[in-house]
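Trainee: Below, each structure is written out as structure tokens.
Every number in this text was worked out from the coordinates using simple rules, so none of it is lab data. These figures come from a predicted structure and were not determined experimentally. Cβ atoms are built from the backbone, for glycine too; each structure is taken alone.
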Structure 1
């Protein structure tokens, strides 16, 4: 390990090339949960086109996480040249500015495969290995299996993103090759990256193990089950493993939530009144209810893993939701005369406001019992 010391009393300044990409978005948002520990240095893809902007960026950083890369192109040679050129530009910027940040790069288990994408990732990692040795700098070369999770680009990032998008929007997926995938959830990968940053891991070839394994057809079968049980019937399915739990949260984030919610309940009426089934579960959790006086707003927080349902059964409510890192706000109007519910996707801050004249009565279900030591609740205004 190189003896490059960082004052732990100060925040680490971290820049992410590709911060708006799939993994970059999750890493950037997660760093924002620890403002006393990390400061995010903004990156724009245009920095690679302007030496002055790139130099200014690297000079501000204690840590640079290099995620920017081209995954797909009709010409594989373009993939290779693009990815190696990006690394070369970073190294030239380090040399011009005489900076030696802790550098992490995301490489791929495709390094040893006979394709130019894998070869480009290996070449880029080796370029940074040589730079780090020459400059006595800390370098972490992360060799990563297939990554899945919310907010990836369908038809680009992974078959999981493609199938989640297609199944949830009534399109017909097609299995080209029913391969066996070794997978890691994006949240798990972010934890690995944060651990490497915190511990200044100096490891040129750091192989990240997969946390799950499944055939393409098995993933499609699970998504089709989620569509039938959850999307069509409103039932939270039985989730038998952490992998299925992560896959379900992934699926929910590819749904067209703007046009899906709110969902009306089925009311059964007789002379005594009405009966409404609020939630049918294949999974446990905690049920609670609240009353809210006129004009009051509750919530303004988000979760990174929890599954949550708001069911309005009396009064009028406005439920608002916004994906972290974006500006678009979704407004859902619910009325207890036609009881309905809205489920909260992960990484979406949300609130509920009484907009009626009478007291608002809301039932809440969440899949975990509340743990004050690990609440998974982060307060951000919608």
Structure 2
């Protein structure tokens, strides 16, 4: 689960991480009122969407020369103008894709005189199973570009969970940023507090870009992106309240209500599979046969009829889907339960695209009988290769 920048900063501030003063705004008037609470004379009005590259982004509804999703303002009127242009309009950035995202929230912060910008992130290093620091002097830039063009400017190290964050970790951050004296002490302190925030919230990522040195030699977090391990959210009811469902894909949101692992893709063959490995193999073999999967969908090993029905309906809600491949190996999952869910969903939504089903495992014959007696135009497959060939052929017939 991801949260907005203003939420991330408020969360980090609770752990003692230094952030500029700022207020969220859901309307133009709230944005103006927010500026009145700040000392000024410079304000920053920032669009709040779950995507990076906001400053360089463009609004669909505004002229090409209009400014992006991060703007400086020196007066209340300028704040009002920026808020009026942003709210309710669609911001397109390098991370949103051509569809963009509608801006429903703003963040008005105090302007800061910046002397230097850095990059600091914490994430889970899957290779070591530890929390890793990623630090660079090239703040304010796309870190992927830095990694590609000047990888020597990125420093990484991990923290042994047996010891936790130690003073030498803080010194490593300060050294990587080339800081000395009081700024080095600030960096050491800040790194420790960010580490505490990472562990304390079961975060999967905390990215600070930029981490700025101000003209008066203070370190401040000017932008932050925080994501959490969704599997841990049952321990953090307060974090669940920060979820903004308008930022999530509607189909993925619906899938989460039924505990389905669903990710929308750009292809045209919908997939419903049990087991992540089998799902990946199914997507691969569809591509091998010349077409592309429209989704990843794992119904899991313990799905019931209602869950299967919901999964089927989610796939069919995607207008890009031209055919569906169901590939089930029934171990814990019973094939007859899958078949009942498929039939119920297909009848409820008036199935209008080709459907190929491959069943194997527990109660497989009962499952096949249910499908055969359903009266629906379901194509049975003998194995995975046969299933992929048949769904591709069926879709091409329709096309």
Structure 3
């Protein structure tokens, strides 16, 4: 589950992580009130107006702007709220901005120059350890840094049995070239950030930039936070943070129906039982000259109602030119699945506008194939994996 910047910062702050202060607003009048309150709390005279969407690169798309007065806060808020913000991480049409974060100016003059860093925490799946990835090149696309100057990216891996050790936090601060109060502040920042990552059951923390202010404070100026969906039973308060307006509506609908669905960009819809078989099916489609339009795992229950819901979800995508149903009958019998497909097909009538290839393998697979063939519906039956691949090629030709 992805969070907005202001939500992520709230979690960080609850674990003692220093953050850029800000107040959320969904209209220009509330934005002015937020700026006035922020001025009282922090003494700031300039304000950063930041669009709140689930995407990075907001500044490049005009979603992050500096306001030097309350009047500018109003003007900028009015221009950002309601806009379709397009960034390198949004769909082509962009995302609608419903809220802005009015944040304090933290780039104030002082004894030293402010300095931006990059810090993220995530799981290194190759060895099962959490990893802190950090760089002196904050505020930039980390992918470009990795490509052009990989020597400026550091990794610190953490033994889950021991947790983050004090020397590791100090090592991060040292590699970032800090000293004195800034060194101590960064060590504490990293320690608290890791506590927040573990405590919140996060799958990703990306703080870009982490700022060393001119008076050597270390704060998170931005916060990209993703929470592991599987941990939400431990964090019932986090569930209210989910913003369905930011998520793919088809994926939201599938989630409510208990289906595992991920929208992709191809032309062949997939309906499969089991995540491993779903991945293999996507490979099969690719090798057959097509491209998967989705990942859809219907699970162990493939009755008529569930199959019909899955069909309707897939057909919401206008790019879909064919649907491949690939079911392995282990616990569930293939003939029952076949009957479910037939019933769903009849219920949907003219709503089905593309060829459907059905590959059923396992318990009662031959009986299932006979059912499909005798149904007199426009459904193409297959048993072998290769046979399904050939059928996909034929309907796409």
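Trainee: When Kirkwood radius over Cα pairs in Å, for residues 317-356 alone is compared over structures 1, 2, 3, which one is greatest?
Mentor: Values: 1: 10.8; 2: 11.3; 3: 11.5.
That would be structure 3.
Trainee: Between structures 1, 2, 3, where is distance in nm of label points 7 Å out along Cα→Cβ at positions 77 and 325 highest? Could the numbers behind the result be given before it?
Mentor: Details: 1: 3.4; 2: 6.2; 3: 5.3.
Looking at the calculated values, the largest one is 2.
Trainee: If you rank structures 1, 2, 3 by distance in nm of label points 7 Å out along Cα→Cβ at positions 173 and 269, which sits at the top with the largest value?
Mentor: The maximum falls on structure 3.
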